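Quick note: the coordinates plus some simple rules give every number you see, no bench work behind them. What you see is a predicted model; the values in this text were computed from it and never measured.
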Structure P
Amino acid sequence: MKWLFLILGFWFIPPSLSAETISLQPAPGMSRAELHYEKLVKNPKAVLVLCPGINGSAARRIQSEAWRKWAVENQVDLVGLSFASPLEAITDGSGYYYASQGSGAKLLEGIQQIYGRTPPLLLYGFSGGAHFVSRFTEWKPERVLSWCAYSADWWDVPKVSRFLPPGIVACGQWDSRLGASLLYFKQGRAIGKPWLWIEVKKAAHQESSQLDDFVRAYFSAMLEHNRQSSPAWVDIDTKEITSEPLAQSQPTLTARFPHVSLYPQWKRVHSP
């Protein structure tokens, strides 16, 4: 109940403690398989998995005040990915970037150990983390409520699926990965994926606080089931709202919001 967290008009955030760590037996092609977590809420609606750059750890990321506050407000728990692979495994398709090769099963194994069940997943990954997020979502779309993959260097071709979790493909305006990322978005939209494209204004290959803010708002909209009945469509070049029939006839030029209330914030962060 929200009133339990409300003190003098502010959300109560549990004091930041050292995150707990669960260590798993690495899958073939992996040298480290750990998850960092804090149980911020009881019976979370979903678990947000934050996925850092190549061979990184999100232990500090889940200590972020902004993410913790958002998680408590939305009844979500935070998990920080800490996977690693030798560079040759990352480039030859056997490393943790490739969720279907074992790393995805390790994430699910760890979530099961932490919670004793399999809550819906929200996934947000930057760079190497975007590689993992995009491929996990393709591998197990039925496990994913929503996701954002920000600035991967190369992408697999998206496949037709019965499950279509809405998500965001993003890349910095000044990032050399922009072309590959936009192509992946267009390939997904060509087969009807309900995706949103963001070309992050004045950003190179770097984490972005303005994108973080938007992703939090996007995930909040996905968690509010009543909002999923009011999607909106937008032209990614003109940044204008468009109609669903036009989006269906020109899918690679258009993108989808789970709710139209996100549109003004998207216009601020997206710069085609």
Structure Q
Amino acid sequence: MFTIVEGSGRTFWAACNGSSTYYLGQLVAWNAAQATHNSSGTVSPLLTSTGVYGTTLRQCVAGVVVGFNNRTQLYTTLGNMKVEYGGGTAVTQAAQLARDWTGQEGMYKKGDTQALLQIAPIFPHTILRGPLYNAAYGTAPTELALTAVGGTDGMVTAATTAANDAASILGMGTIYFRSGLNMGLYRVNKNTSNTAPSVTTAFPYQEAIGDKIVAVPIKQGQTGISILTSYGNYIDCGTAPVADGTGMFGVNVYKINLETAGREYAEFAFMADHFGRVRA
């Protein structure tokens, strides 16, 4: 799930759109598309980006779901993990009165029976932490063992591995050593193949067959990330990046942590483009 590291405002309660399931830690938008208002609610789940850095749908990021007005917490299984959820289709009188709900705050009185979300707002300066998973919630990025070494120059000459989760774009990915003499070190990738990791800035020590690495298709700095419509609560490292950012969200990444399998994450802020409905 996404969490806010710094830069959020006070939380607020918001109405669901009456048709979607929402998950704890999910990103939500004020609009599902530029010309679409949430006519039956306030926020909708963030959809997969389309166009160059989202210029097709032009969704405006609103915040992160941090709570629900369910009296009893509801859980479902996503991938291999249990996640709290809420929302749904309780829009009729009967459906609302049948809910096991509890009071909320803000503009909604405690006696309001509709399904509501507690949102932590996001702004261009808000730094988020998002888990890195491979195509499914809870699935860690693939750890790769070097099966061949191409040179004695610290991987400037490509090594060889089994296929990585996604092919790389030169200068848009990160390689991290989990074992060997370079254990704990990060470098920006040079390779475009998902079986031949290489770098421009050499690793200081010679890599060896059997050394373990993790390679993800994002890097510190300006980059694109994939957030899938299905859940909207993780960064997908199994989607190959596109050079012009098509199908990606534009972000500024401040930190990547690939130390522990299943606990990989990135800390980032959305570029300001994702907060305006009118974009070039």
Structure R
Amino acid sequence: MHLTTETVAGYVALQPGSEANNAERIERLRLKIPDLDLQMRRVALDDHGEVVASLRLFEPYAGHFGLVQPRWRAGSEDRLAELAAELVTVARARGLTRLHTRLNLDSTPPEYQAALETLGFVVRIGRTEFKTPISALPDEQGTPIGWVSYEALGLKEAGALFERAGAGPQWEDTDVGVDLIEGYLAQEGMYVGPDCVQVGSLDGTPVAIVIAQVEIATGWSTITFMGIVPERRGHGLGKWVHRHGMAMMRAQGGSLYHGGTSDSNGPC
């Protein structure tokens, strides 16, 4: 079934790091209910009406859709298959032809992995994932890079920088920098202030871009994208770009950092 006002509390309780300020997060999400596409948020209930599993379809940027990491209570792993099937049905009804997702093979229930395979998902690329509390992340003291909101550069110029910095094994031929930025700035449930997209410069020349966002209801945080222009790669700047993304998440009030990179990515 889709998320409802009545199941918000159980939905939030399944999210990571929710125990600290559960009531506040529940209230925030309830206020957002009228503006949410509830069909894209599915929950499974036990015989007592309690939420035991959840799964969400999201659109990180225009025209691209994926499944977030599932959440479940121990003993309810088998319910994830039905949620995946529901969301694939929703996607097909809306004319979508492709979905993506990321799986932690060490922790994702085999029932869910098998369900995705049955629904037509195939392995595309390997990825290394990691999580850590925001409070444990290093600061960026000593960085050689100066940072400003993308607005200081302008959307068109920031989009062009995005395309140059994004060139790599995961970049699609159809990706357009301006469209991607606008899509991230419209992402439902995430922090979307203009300072979530920042441009880094060396000696006045833009060389890097970072998009870092916190999910407002839960404190879940991620560096949505970070990249360096090709001519500046291989000089140790990747460390500082990464640390600035961490600083951005901290400034947005994030609690848990969830990041990762494809296995084909090299050091910058």
Next on the checklist: With relative contact order in percent (Cα under 8 Å, 6 or more apart) as the yardstick, tell me which of P, Q, R scores highest.
Outcome noted: Q
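Taking Cα Rg over 2.2 N^0.38 Å from the coordinates of each of P, Q, R, which one would give 1.11? Please report the intermediate quantities before stating the final value.
Working: P: 0.97; Q: 1.11; R: 1.03.
The value was obtained from structure Q.
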Item to check | At a computed -0.27, -0.40, -0.89 (log10 I(q)/I(0) by the Debye sum over Cα atoms at q = 0.09, 0.11, 0.16 Å⁻¹, for residues 55-198 alone), which of P, Q, R | outcome: P
